[in-house]
Structure P
Amino acid sequence: ADPSGEADPFGEADPFGEADPFGEADPFGAKPAVPRVNCAALRNLTQTCRDRHASYAAVTERLTPGVRRFRSLELALSDLAQFPFSKHLLVLLALLGALSTTAHRMHIALRNPTTVLEHWAAQGGQLVVHLLWMTSCLSDYQVQIQSTAEIDNPTLPLFWAVGFALLSLINLIHLVRRPSDLGSEMGLSWRLPMVVPLYVYMGLIAGLYFQLIEHHTSGQAIYLHKFVQHPGIYIGIGLYIWAGMMLSRTRLATLAFDVLLPFSLPPALLAWLVIVLAAFPTAYSGASGIFVIAAGAVIFERLRAVGASPRMALAATAMSGSLGVVLRPCLVVVLVAVLNKQVTTDELFGYGLWVFGLTAALSLIAFLAWNREPLRVPPFRRALPRSASAMRPLLPYIGLALTVLVFYAVVFKTTVNEHTAPMVLPAVMLVLLTYDRWASSGAELWPALKGSTGETSHHVGALLVVMFASVALGGVVERAEVMSLVPESFGSLWLTMTVLVVVMVLVGMTMDALGAVVLVSVTVAKVAYDNGIAPAHFWMVVLVGFELGYLTPPVSLNHLLARQVIGEDSEVERIDPKEKLWERYEHLLVPMAIMATALVIVAYGPLLFY
């Protein structure tokens, strides 16, 4: 018989296990140490465990039905606070603003329609773009719901599509029911392309590119997703504009002018002083265009009242938002730091102070050269008492603003910086507006608050539509690989900087600041870094180049915004045949000369020390 047929003879134990000297341990190795137990530590651990059990039992006994309900409410609020609603809030803000702007025909364009044909061109262009956007969002929504991957916000494209459908409906109504004050001329004119809003051109270029060249219907919707990737930045713009509109409803700008008037400064010097002082509220208003919208009308009127020419007043109004974009806590710089880890806000704002000083000095030289009145020494002895007297009405505003800031610092542990300013400033302005209404012979607060909020909706819609159209246009530049045409290495810092300067000015002439920052971050920035340009230096060039672009025709965005708040001034448009070319367009050329000189110094000056 097979000895292993019924059972394994070695199945129960190894017969050689006991004989193996290496079966359990190395006989030549060190003997294992006797484990020692720290009795004090063990006792402390045991006591801690007992205390936790006792604490749990005590808490359980105190869990009354009321406490359970409160706990449920607190957890629900916590879940709500952590819900990522910021993107939905931004979409809602942008669409409501766009609906208000479209309904009131207040989109940003070079000229307002004055004839039926111009009205049809403006509304027809908007209708086409809105339908393109709606189609793109519906296509993107189909992709989202059919995707097997987990998606954070699958309903956002549907939100966009519904909003664009409503905008299209408003355009159709406007095409059918045109305003009664339009002229009946139907002939083509050079003004026709100028009445079409800026975002329409951006949307048409992006829409036709994605539809006809890439055959990618959802392409523009994808870049709308990129637009909402930084909702805090764009929501902050809305809050800044609201604060600016409340500022325009107070007497603060007028009272500030009253402090300066006793010195009898020449109009050119007063215009320069206004530009420099306006830099600080510009920094707190998020971008140059926002301050122009908020205070442009007051600046223009008060400069005209002290004898400034219409063109000088318009130039100062347009430039009032240009110097402060490099100062803390400007949102544009914050977005640069968010998208580019090579730089920090502290670094950019530090260099920004030097750039501000440079542009302020150049502005002083330019406006003194522009001055056509004899320079007089201000009568300080007579002016100081009158200026101090004019300062008294401002003191309550200053005191209230400081009180609100201290309240936030003490109660909410929140100080004003580039991250908290959008939340704090509207609260400050609401308090100041309330006091201003009370101090103005008991004027009612509600009409002023309602009016400022209504104006905010118009301007927020106009700006945000341009911004997300800029992001879509930036997507075309990115996907078309336009930057691949640029050599990776220029072989010279000076040649590299020259190309970058030209590109930045062109971008500033066609796009808004925040959309342009997104585009430059994903396309041009790497070219600059690879060619040896320091990141902080590059972004200072970008910011100054953008501001030059916003003052440069044919778009001149800051001039457009200035005209939007002061109206079409016939005195600016009036041309004297005896005037030279410079005098005829000095309201455009003087700001351009200032910023162009600053750009050359900022761009090429540091290269001498590389």
Structure Q
Amino acid sequence: MAPEHFLLPSIVSEAQRTSVEEYKELASRKSELERTELQKEKTGVFSGCYARNPANGEATPIWIADYVLGSYGTGAIMAVPAHDTRDHEFALKYNIPIRWVVIPDGEDCSGSGKPYPGYGTLINSSSSTSGLDINGLPSKEAASKVVEWVEKTSNGNKKVNYKLRDWLFARQRYWGEPIPVIFLDATGEGVPIAEAELPLTLPELDDFTPTGTGEPPLSKAVSWVRTMDPSSGMPASRETNTMPQWAGSCWYYLRFMDPKNSEALVDKKKEMYWSPVDVYVGGAEHAVLHLLYSRFWHKVLYDIGVVSTKEPFKCVINQGIILGEVQYMAYRDPDGNLVSAESAGLLGEHKEENIPEEKVMKSGDSFVLKDNPNIRLVARTHKMSKSRGNVINPDDVVSEYGADSLRLYEMFMGPLRDSKTWNTSGIEGVHRFLGRAWRLIVGSPLPNGAFRDGTVAVDEEPSMEQLRCLHKCIDKVTEEIEGTRFNTGISAMMEFINAAYKWDILPRSIMEAFVLFLSPYAPHVAEELWFRLGNSNSLAYELFPKANPTYLKETTIILPVQINGKTRGTIRVEEACKEEDAFKLASLDEKLSKYLDGKTIKKRIYVPGKILNVILDRQNVKVGSR
């Protein structure tokens, strides 16, 4: 509980009151920064009071600790020493029991002496008193179940807290936006400069190194610092601290709309045309700092009439990261024998051993040794870092597979928002796809290994089948781009190429459309194919193809086929399929062809959309058969 919590005076025991009051006095002398980021050793005092945990009925001691802030959340937390670094340090110092309730999948860290703050599986989390049992559940699922139980039993409710802190805005350096404030010599009062004087620009300085006196470098520009308050005529000094880099990044998207305007932050008409930003892509680290502050700035600008929208961004996407290749770990007991991963935590001391991927196979949801499937392994992935030695150099990948293959594989690995595990062998699949697309349009290589100029595409009208195949692919790729699921868009293009290889001819219009929707994924290959298809301008200036709803409708039906009045199978045909085309499809069908090959056909009875009945000559019918 925070030292300043309003309930504290009413719960402290008489035996602990003096100690608590002394601790509160010490805590009151510290800033929030000193109590959190700058405090190396955790401090606290026991309140002498206990709280009853509604989930298990246990009495939980209430401690006062200054790293808990009254300004954040409720000013009280449920400490989890096994899974929070600060709580762990506090528990060790004051001999508070440390109970593990989450273990990472496939390993037991409870004997490591360190807290585990990540996701995993719940343990020690079942109570007959409350009926709440979340043992064995994944962390996120368990959290949802606890919230549901808390609200159902009226023990609390779910609430989102923003980790906001006072923002230290001043920097003691030359670069950065100067702060448009002056201080009157007579009173020390800070006065904002007139709007007509904006923007305030930095003075030219030959030497902007640190002063060595504690004063910012701008203090060296004496003629710039010394000024006069235009409204009162009183002498004054300019603020010599500058803004942090965050200042510019909070509104730069607005300046992009009108970067050369010297009269205003942004022209109103241009701002109304461009705002708000359609899509903002950035790492998850931006969600806590930059994007929150950016919203605050934008809302202030909205309140004073500078911008026309309440929100700066329509859509914010936090992309996942690409993790290093999977590492497979086996364990050996003190005698050097391999043991299964689930038993390793029971052994006390055990040694880890890295297992090469070629010696590993999948078994259900686990990974095991190929030569001993009873030995279950732990599969781990980590962020790429030089210290771990798991960094993949993109230059090496580009030199072997090409830039488009690398680009395509990064998108094929999974949805943009997900973190994915790198696997160098996985790039070969998309590399083959690009090769197949190239050979389909350009043709097979010549005997010397080179490719002919131009393409094998022809200026003929596409068939209905080809148009349907194309527009279904356009529709799918467009939908997946909008949803940032680029991987499934690539899968749709792979299916299109597979279908196109079965066509007798390749209409130029069909292949041009394919190259256009391939271009955002593989721009270099697509640009080359575009020119080979006979175009002289870059495809960057072409409109992205749109799916025609006419070709998206499913117009095929299942047609029963009878031989001498007895149904022998079915074929899929167009609704408007002619008799000759239906019979041709039946003759090519593997199941039906054995009844038709080499037979004399007396007549055909065809009812469009209903049935095809093939009547064979009686000489083809075996004696005694009906």
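Coordinate-derived values only; no laboratory data. Predicted model only: the values in this text are computed from it and were never measured. Cβ atoms are built from the backbone, for glycine too; each structure is taken alone.
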### Summary
helix-only ellipticity at 222 nm (-39500 (n - 2.57) for each DSSP H run of 4 or more, over all residues; to 500) gets -9000 when computed on, of labels P, Q, structure Q
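On FRET efficiency 1/(1 + (r/R0)^6) of positions 325 and 549 (r between Cβ atoms, R0 = 41 Å, to 0.05), which of the structures labelled P, Q is highest?
The structure with the largest value is P.
Once Cα Rg over 2.2 N^0.38 Å is calculated for every structure in P, Q, which label goes with the largest value?
Top value of Cα Rg over 2.2 N^0.38 Å, among P, Q, belongs to structure Q.
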### Summary
Note: relative contact order in percent (Cα under 8 Å, 6 or more apart) at 18, derived from one of structures P, Q, originates from structure P
### Query
Ranked by mean count of other Cβ atoms within 10 Å over residues 317-324, which of P, Q sits at the highest value?
P
### Query
So FRET efficiency 1/(1 + (r/R0)^6) of positions 533 and 597 (r between Cβ atoms, R0 = 41 Å, to 0.05), computed for just one structure, reads 0.50; which one of P, Q is that?
Q
